[in-house]
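J.: Some structures are shown below for you to check.
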Structure 1
């Protein structure tokens with residue numbers, strides 16, 4: 001992987017999978033002007049495979065997952081992947097925001113919970129949650145904490161309770 005390639009994420013089988021260079025793949029396919037869904041899906045998969053391993057038995061499922069994120073990239077309304085737990089970290093990417101994301105991921109790994117964790121860095125998107133300070137933690141649409149990084153024990157308790165918004 002080139003050091004300049006960023007990791008993008010797709011939802012695959014109730015998990016969030018990192019893909020090297022995903023934004024560049026999306027831009028290249030968009031710029032190609034191809035509109036046929038099957039052709040676009042095939043192009044996306046082939047370009048993803050240039051820098052990522054995709055096992056042949058799951059390639060068709062990957063096509064669907066990558067295409068869903070591609071549509072989101074294009075600004076289309078995309079159905080959310082069903083999960084009983086949704087986590088969002090709100091913050092511009094400061095050290096505290098990154099620390100909160102890492103702490104949440106560590107707790108999820110300790111609990112063996114395959115959950116989508118999204119880090120929202122866009123100021124307009126963050127404003128939709130009406131937070132006054134970052135980092136902020138949103139679980140299942142409910143603002144749980146803002147302006148601090150809670151202890152792992154507190155994160156664990158919140159994640160096991162699965163608050164609803």
Structure 2
């Protein structure tokens with residue numbers, strides 16, 4: 001019997017910029033590492049405003065120029081997600097505060113981590129929301145996501161080897 005896959009959930013506010021970008025980048029990295037059967041990846045937003053929508057067209061375009069395909073549809077986080085995923089990766093402090101509404105008892109607090117904790121090249125602590133900015137904001141977000149997802153993959157590979 002094969003072990004259960006390691007389950008990752010990327011979370012931002014609306015699930016149309018940062019978390020679908022992280023999902024797409026991580027899917028590519030996991031695929032290139034040959035670990036598709038060992039790592040399950042999803043994304044969600046703390047709010048449900050964009051449920052069913054594709055990622056923001058500016059984020060999709062910026063990601064595509066780097067070879068990342070963003071195919072997910074926005075959905076809102078659920079309480080069950082917190083129980084079902086091994087690691088919940090948030091983008092900023094606001095996401096952490098918003099997530100508390102889904103985990104009132106704090107039972108899942110230990111599995112919630114800031115994505116930037118896994119950066120090895122950048123010292124940023126949060127992935128900023130690029131929605132109201134210009135194209136450079138989407139590039140900055142992708143720089144941080146690529147860096148953190150590479151570090152995250154190394155972290156998970158160590159977990160899987162034990």
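J.: Going by distance in nm of label points 7 Å out along Cα→Cβ at positions 41 and 65, which of structures 1, 2 comes out largest?
T.: 2
J.: Then there's this: As an exercise: semi-axes √(5λ) of the Cα gyration tensor in Å, calculated from one structure in 1, 2, equals 22, 19, 15. Which structure is it?
T.: It must be structure 2, since only it matches.
J.: Another question, if that's okay. Suppose you compute FRET efficiency 1/(1 + (r/R0)^6) of positions 17 and 129 (r between Cβ atoms, R0 = 25 Å, to 0.05) for every structure in 1, 2: which one lands on 0.50?
T.: Clearly, the read-out refers to 1.
J.: So relative contact order in percent (Cα under 8 Å, 6 or more apart), computed for just one structure, reads 19; which one of 1, 2 is that?
T.: Source structure for this number: 1.
J.: When mean count of other Cβ atoms within 10 Å over residues 89-96 is calculated for each of the structures 1, 2, which structure yields the highest value?
T.: Going through 1, 2 one by one, mean count of other Cβ atoms within 10 Å over residues 89-96 peaks for structure 2.
J.: I have 16.0 for mean count of other Cβ atoms within 10 Å over residues 25-32, calculated from one of the structures 1, 2. Which structure is it?
T.: Label of the source structure: 1.
Taken together, the values in this text are just the output of simple stated rules run on the coordinates, not laboratory data. Remember, it's a predicted structure, so these values are computed and weren't measured experimentally. Cβ atoms are built from the backbone, for glycine too; each structure is taken alone.
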